[in-house]
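Once you scroll down, you'll see the structures, which are given as structure tokens.
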Structure 1
Amino acid sequence: MAHPIPLSRNTGVARARHAKAMLLPMPRQIADDLALRVHLSLDALRRGAGSKTDAQTLTQIMLLAGYLAEAGFGSMSREEFCAADRIAAAVFDRGKESGEWKLDEAGFALFASIATNYDRQLHRAPLWAVTAASEQLDRVIAGTSDPAPARRRA
């Protein structure tokens with residue numbers, strides 16, 4: 001005779017743990033791994049040894065850093081975002097035309113600043129904010145959202 005599967009009576013405890021985890025920054029090792037991928041892509045594009053994937057990575061962190069800044073974690077000015085967007089578009093244009101995926105010095109400096117900010121955001125922002133920013137990026141990739149982070153008006 002089959003026995004029913006015992007259900008945990010501690011579902012409230014599990015929910016509470018999950019809620020608490022969402023208030024804390026992501027685990028350091030995961031944040032370090034994510035940041036390392038970004039810095040490797042940045043270095044590859046600086047050396048002219050980058051790829052479309054590296055350019056996509058930098059574009060994604062530009063958006064994520066902007067979304068996190070919009071949520072109050074870190075900072076990114078509208079001017080910085082627009083400049084990075086223009087630089088990323090130029091990298092994609094050059095890459096598609098010539099096969100050379102590369103950042104110039106000014107582009108490298110700007111994206112190095114964004115990558116450093118993103119690194120700090122990953123280590124300090126609560127997991128709920130990183131999750132929300134990631135979901136917003138997913139909507140942009142799917143084409144159902146405006147890519148530019150909105151700016152609050154005072």
Structure 2
Amino acid sequence: MDAVYLMGRDVWGEGCSEAEYLRICRDSHKYRRGSWHVLADTDGGLLCSAIAYRLPSLAEREAVGIGSIATAPARRGQGFASLFLKEVLSAYREQCLAEVFLLYADIHREFYRRFGFRVLPEALQARGDALGMVLCAPELWEDAMLALAERPLGYF
């Protein structure tokens with residue numbers, strides 16, 4: 001797991017030594033309750049990682065929160081994150097019948113927009129430093145927003 005955690009240190013570990021950053025990640029309750037997914041190359045080298053959380057249903061639809069999406073620094077800009085996110089979304093759609101995906105983008109928001117993620121309305125934003133975004137079928141958008149307004153999910 002340390003290699004997975006370190007993929008995002010340059011973004012999320014500002015001001016921390018490597019040892020301190022790893023301690024914070026290892027002690028994270030949030031990290032322990034999610035399911036980690038990784039993309040590795042044929043030699044087993046880590047390319048990308050993300051954590052996913054099964055969330056309470058939204059508008060009577062299965063919902064999944066996705067976070068900590070990171071690519072190994074030496075492998076960035078080669079399309080691995082796009083491939084990986086497509087696969088993660090597809091797997092949750094097929095295996096869990098998920099129809100609503102939430103994430104908090106603190107960098108590269110346009111990246112998520114390319115997948116169809118839309119920005120949550122201002123009133124539903126849970127964090128000032130990360131932009132809440134949702135991916136769902138257009139016909140589910142209003143119902144999902146009403147459900148989030150009634151029962152905010154916070155930052156997973």
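Out of 1, 2, which structure matches 33 when relative contact order in percent (Cα under 8 Å, 6 or more apart) is calculated? Each step should come with its number before you reach the end.
Working: 1: 33; 2: 18.
Traced to structure 1.
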For mean count of other Cβ atoms within 10 Å over residues 96-103, the calculated result is 14.5, so let me know which of 1, 2 that is.
1
Of the structures 1, 2, the one that -9500 was derived from, the read-out being helix-only ellipticity at 222 nm (-39500 (n - 2.57) for each DSSP H run of 4 or more, over all residues; to 500):
2
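Work out the source of 177 here, i.e. which of 1, 2 gives that when volume of the Cα convex hull per residue in Å³ is computed. Walk me through the numbers before you get to the answer.
Values: 1: 177; 2: 117.
This value belongs to structure 1.
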Could you tell me which structure in 1, 2 was used to calculate distance in nm of label points 7 Å out along Cα→Cβ at positions 24 and 136 as 2.5?
1
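Bear in mind that the values in this text are calculations on the coordinates, not laboratory data. Keep in mind the model is a prediction, meaning the values are calculated, not measured. Cβ atoms are built from the backbone, for glycine too; each structure is taken alone.
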